[in-house]
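What follows is a set of structures for review.
Just so it is clear, none of the values below were taken in a lab; they were calculated from the coordinates. All figures in this text were calculated on a predicted structure; none of them were measured in a lab. Cβ atoms are built from the backbone, for glycine too; each structure is taken alone.
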Structure 1
Amino acid sequence: MTIDIAPGEDSTAAAAQNTAPASEPVVRYDEPVDAVPGPAPAETAQFVYAIGRIEARFPSLGVEKEFAQATGRADSAGLTDRETAQAVLSDPANRYLARQLCWVLTIEGIDTYILIPHDAPDLDLLIDAIRPAPSPLDIDVVIGTLGPLAAPDVCNGLVAPMVAFDQIYSFDTEGFLAAIPRPEGVAAKEFKQASEDIFRRICQIADNSGATDEHRALNYLTVRYPKIYERAAEQFAGSSSLTAVEVIPSRLSGVRRIVNAVFTYTERSSGVQEKFAVKVDVTEEFPFLVAPLSPFYDR
């Protein structure tokens, strides 16, 4: 988490490419929860469905020193630094420290959002995202509403958009992929490789910060719809390659925003393409499936 914990770095330059326009209002992290942007009407709110990793950082030297004192009072014999930090934050007596920390979602190593709980109990979701034994395969999925820029002193110089979150899913990629049902006729090794490839490629789609309808739909499918992994394994077994993933508006869009996530597979020897699409409703904060994965034909 950089909670080994490292002080928050001045990441203004790195975050600039991910922040909202400078003219937007600035909100402080230490304001009461009611001052943080709450749920907004679907027609005006900008929602976020992002996949990354959550880190906890010290917003100031004072908070860092207070954390060090709390660590000194903890029974940490036999624990690693990371295990000790997680134990300290999980202690209800130290909840005040968890509230003081700056919680950052990084995507592809870039500081992208500063996370704010909509409700005070949601702080537990942030604490749970700090694993005692971290792994490069750890993943956090954040669902919430995009807010204004945080003040520079909120996270020791980091200027990034705030996200008032309603849900966080934390898991490791290997365990997540292992839980996906394997289709009949596909070997376990081949299915594992296919699933890893699909997950990695969707997460690495250029500039996927989970803030557009297209990226929200893809990220939703990545973590909630196993059929895309089953289809990939079957196509790979049939000597086809995944050559394109795109999201386009559906003709069913009207009052609600519905998109087609289209996966294009190309037969490796003949070059013949086959497309499959799944419809997703992205009107509100929580996307949902409209129609399952099925053959797609260009019109």
Structure 2
Amino acid sequence: MRKSKFKLDFIGVGAEKSGTTWIADCLREHPEVNIPKVKEYFFFNDYDPHFLSIKNYRYRRGIKWYARQFNGNRKKATGEISPTYIYSRVTAGRIKKNFPDVKIIVVLREPVSRAFSQYIHDKRLGVIKDITFDEAVRMYRNYLEKGYYFKHLSNYFELFDRNNILVMFHEDLLGKPQKSIKTIYKFLGLKDTKFLPKSVNRKKNPAGRARYPLLNYAMMQLDYLLREKRLNFVLKTVDSLGLRKLAIYVRNKNSTKLIKYPKMEKETKEYLKKAYINDIEKLEKLLKRDLKEWRI
């Protein structure tokens, strides 16, 4: 792939359900930042962001296509956030190849609660059927895999300068939002580090549920089938006719606020806690931070 004159200053790589939408919204308000209206292009991903098993071909569109997603204002810090970039060494390599000096923003969340939040989110979207969390964890490896932060972050620490990687924590974003966003401003080298966006105290991506789960599931699985079979001509027709936008509209209308957050099965929680112990210990050494609250 040919190098482009387009320069990317920062990129948010993950993790999912950890506060990346909040960061994107806050940065979008800052007058010194150029970030697309659309979050999560998944451009560098080699696999589908949900299942980590179905191939993703957006990278083949080329850097010129990617550059066109931005408004081209070079007086601003330019970047984007796609929270599934963190999970693949191939993805990290693609970013390094095209933008070797880009600044990396990472937000981590206690892995068990992150997995459960992802499960609630996936049920609403129709990514999975209306099954229990325990069934989802046993059936789909991505719920467990996405919480191995040391494993995934190591790829970025091996490829990029440590000074160009900012690792934050979901707990800090919730407890100290103003301090957290100012930390990001300073990391990006923005002049106005005192700017407070309207989104700073807003809760983003609140949990929801589907009124009719089977409807969202059917629409999502049809999309996956077309992409898995690489029926690109059908997908282009779907897009050109506005059917994808219609499907998203229907999905959103079929979604409602989750009144009562469900409880996680005790056995499933213990299973995940045990699975993450070794990775958390390695992550503590990598980041030089005590994460004992994650082991409780």
Computing FRET efficiency 1/(1 + (r/R0)^6) of positions 127 and 279 (r between Cβ atoms, R0 = 30 Å, to 0.05) gives 0.80 for which of 1, 2? 2
Which structure, out of 1, 2, was percent of Cα pairs over 28 Å apart calculated from, if the result is 40? 2
When FRET efficiency 1/(1 + (r/R0)^6) of positions 47 and 87 (r between Cβ atoms, R0 = 35 Å, to 0.05) is computed for each of 1, 2, which one produces 0.55? 1
When 1, 2 are compared on relative contact order in percent (Cα under 8 Å, 6 or more apart), the highest value belongs to 2
Which entry (1, 2) yields the derived value -14000 for helix-only ellipticity at 222 nm (-39500 (n - 2.57) for each DSSP H run of 4 or more, over all residues; to 500): 2
Work out the source of 0.55 here, i.e. which of 1, 2 gives that when FRET efficiency 1/(1 + (r/R0)^6) of positions 183 and 271 (r between Cβ atoms, R0 = 35 Å, to 0.05) is computed. 2
